[in-house]
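Listed next: structures, encoded as structure tokens.
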Structure P
Amino acid sequence: MQRKTETRRAFLAKAIWASGGVILTSQLAACEHLDDFLNDDGPVDGVPRFLHGVGSFDPIANAVIIWTRFTPTMDEVGEFIKINWQVATDKNFSNVVKEGLQYASAENDFTIVQDVTGLAADGKYYYRFIQSELNEKSVLGETITLPEKGAALSSLKLAICSCSNYPAGLFNVYDAIANSNADAVLHLGDYIYEYEVGGYGTNENTGPLGREHDPSTEILTLEDYRLRYRQYRTDEGLQLAHQKKPFIVVWDDHEITNDAYMDGAENHDDSEGDYQARLERAIRVHSEYLPVRTETPGVIYRNFEFGDLVNLVMLDTRIIGRDRQLGFGGFFNADGSFDFAGFGTALGDPSRRLMGEEQLTWTAGAVGGSSATWQVLGQQVLMGTMTVPAELLILIGQVAGGDTRPETLAALQQAIVDLSALKARALAGDPTLTQEELARLAAQVPYNLDAWDGYAVERERLYALLKGKNTVVFAGDTHNAWHNVLLDSNGDKIGEEFACASVTSPGFEGLFGSDPATVQGIQQAFVLLIDGLQYFDAAQRGYVLAEFTAGSTTASYRFIDTLASTNYTEVEGNTTTFTV
């Protein structure tokens, strides 16, 4: 009996306590020890069995996917547990319009994913889950259905977010989104991170907040990925956002592993097993916790039609068609100079793909077949052309690599000052600029080869599909806030891009936190040096709130002032409105 009890406690410690100590403490009156709320038969009264909350996903005009997870005891692990679900038009459930029964089991980590069909269009709905034998009820979720395609819609508000690294701090951004007036949430990836305890994102708040990654190792196995999602889904801010808003998601790289592409990843080697097997495990768990309305596993590009106003096209720019990223390291000559000609040839290779031919063809149909006022792309990586002088990028890379010697920081500051002055003179048409000065400005390289700049030929093909449309593009990935005017190779405007800051993952302030003047200088220099870049915030965490009407789109950057306490303040950054 003693051995069985310890096994049960070990299981529950893994499934409940270790993956959610912070939220359990707040919900269960600060139990100091696992023994305080476990006995030989499992959890004592008051421990929530729907520990990970509820969520809804991929609303369309007549359906929406609802989600929960039931936390089993050790004795229940091998069982199929009945879970009833209900959808109603009112919070009191006096008008239940749909209900049914599902079974939670180990096969899908005791998650329930239910596509509720036959709903009325343009509706507000409430949903819940019930385990009758234990008299357990989930919290009450709220969701919507979309207007019919072509139906008149006066306004749509979307919250756009990405990059939530658990050790980096509290998910206050999700809490702010939950309390916003957004109709739906676009999550553009990096919902989880794969790293080990002490890995990327760990900071001075990680220990005091009890936010060390679980499991403690980098995630590789099916159970590893599941445990990581369970941990993230115990954050109260994230739970509230899922409870209050429907999510439309795509994955980026960290749902699998860093800098992933179709056939491999930077953060994967042979010692970690077969990459395709790891990818399949990661996608399987993603579908358990972040369901996507798709008929083909691994295919997440799809579109959502919000009446006659917005055609939202969600793309996969990470996995399904992406060739391996180029790297600067392969283009340095023996004398240390950079091989601009060779790099340009590789960058301009017409065979390089980010989306892939099949997805690009599908996108042409999704955009070309839409008469909505706005064509809106939700995707992972920066689309705008963002090239900077090579000498500036090299110095930033040195600091990012850990070279924070005073002379290196001084050289970076001087480069910022010099190049900004040269650019200002060039924009003013200064005829006294020397050939050497002009060459410094002309020696441009892409800021980020993992973004669309590393796949410029295919970007032109996508731009050709979007030309003449009212196009808005959303991006995540970089942890910083950007606003770009999208220009094709002829200089013609294609649309506007808004890239959100991260939920918690550090941006440039993570590199230069002790030197905020350098961050400010980089922000100003990038806006000046990069044609098309209108706004750049490199130091704050937050999201984008975008409102669409028939005549205009307004995008507002929203930031929160702390990751260390739930006592946060939301502040508004840059707001841009542009018209049809």
Structure Q
Amino acid sequence: MGLSPHRPRASGAKRNAATLTERLLHALAARGATEIFGIPGDFALPMFREFERSRVLPLYTLSHEPAVGFAADAASRARGGLGVAAVTYGAGALNLVNAVAGAYAERVPLVVLSGAPAAHEAASGYLLHHQVKTIESQWRIYREITADRARLDDVQTAPQHIARVLDAALRLSRPVYLEIPRDMPAQPCGAVPTTPVSEPDADALDACADELLARLRRAKHPLLLVGVEVRRYGLEARVAELARRLAMPVATTVMGRGLLANTDAPLRGTYLGLAGDPALSAEVESSDGLFLLGVILSDTNFAVSAKRIDVRHAIQALDGRVVMGHHTYPDVPLAMLVDRLLERLPAARAARKAAKRAAPAAKPAPADDAAPIRPADIAAAVNELMHEHGPHPIASDVGDCLFTAMEMDPTGLVAPGYYATMGYGVPAGLGLQAANGGRPLILVGDGAFQMTGWELGNARRYGWDPIVLVFNNASWEMLRAFEPRDAFNTLGTWDFASMAAGMGGDGVCVRTCAELRAAMQKAAATRGRFQLIDIRLAPGVQSPTLERFVKAVKRLSMPDSD
């Protein structure tokens, strides 16, 4: 449903001036955005018209607002800079809320551009279509899940608002919200200013770096544990150099899986507590100099630790501050901290013998060709593919597909590891390919595919050709792992392979290890169309990592469970 958009008339002179939308798009591009994902609606039509007319950033339209948010989120995670999601007022923006909430929880600088009623419409006295309780309801909802927000209803103040809000997204690595009344997108507007970088107190920064290094030098078993903020702030190369100069072991958290994968940092693996490598878990949990760099203190990262980590004795650098015991240094940006540490650690004067990088996992013996497929076989097949064809970025949904990803060779990975929303994988894979051009592997369960897998139908329009691995076990297996006797986790068997052709791709159903390996090779060799491999798994068959995780959770939180 929609009413005709209000189109203010502009003189020829005004029409030649840069519009509010053009100024906004150039400001987005200057801050790392490379595309817009969106779905139009009547309140947003003037904004979308300006997107198309100006051609400052390419516009990719998808089918459902949650997928728009997930694709923009993944694009930001993969390349750095801002992700952009554009929607209409009410039905569009409220449909986007879950994806924005996930970006807030996982510290992704996602920019929401929402069309809105014009001022004269808001003051008409009528209830407007898409309106919920009041005309301000959407604004109030977004106040809860964004770091900053502005309504661009005045061309005189719009440039300052745009600069403040976009810079807040990058500085805080959180979502922000810009509301654009539909009589504003084509209005002439001044340039968006460049916000001066706020410098922290130099003496405090020096004192923080000195105390941090002194603590690490006193430690007998220091260890660097890196998390998502390292990538959010574009620090992987500098953190890899820091790890080399510190000459101490490095591990990632679950949420940070894939960090430093393409560097020569002494990376030992991913810390998974009781669900992971026992030697690495013991090393992390017994460290007397644990340096948490950009690590979110979440249950995903630490709930299954064999030995509870006392973070009071760790060094925590997160969210713009550093905490060491009872000492807190506020206003210490992560990038500036890393740079200060590097200044104090010349490469030629590293104090310790260089820590060794973990050796690649031993290649498992090939499974019997006729054997039914297990998640571990999927991991082995992906590793074989990447050994032969080179690394592929991975977009994973939640559930056992994400636990299986922990058994794959380290590569670029995006996944909602903490917020754990379903439906992320497929649109995130499209966002990866749009942002970076690399061909992604998408890992998704059948339950999550039922939510957003249909977005693959948009791939052909844009030349995207991901390889999609559907873990099809006719159930929500992650939930069944905790409640195996309950029928509500059963989904029924859907034939996803046969649906692929109708969406513009190729699909194949596989049940044995030999069929899986053959399908993977064919998918790798076929370009230009998405390749969907419908992998039939028996209900109850889980990856080794998920099995260990479930046992650990039951042991720690449900001691009386079977």
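What follows draws every value from the coordinates through simple rules; no lab data is involved. No experiment lies behind these values; they were computed from the predicted model shown. Cβ atoms are built from the backbone, for glycine too; each structure is taken alone.
Here are the numbers:
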| read-out | value |
| --- | --- |
| Structure from which -11000 was derived, helix-only ellipticity at 222 nm (-39500 (n - 2.57) for each DSSP H run of 4 or more, over all residues; to 500), options P, Q | Q |
| Source structure (of P, Q) for distance in nm of label points 7 Å out along Cα→Cβ at positions 101 and 269, computed value 3.5 | Q |
| Mean count of other Cβ atoms within 10 Å over residues 381-388 - highest-scoring structure of P, Q | P |
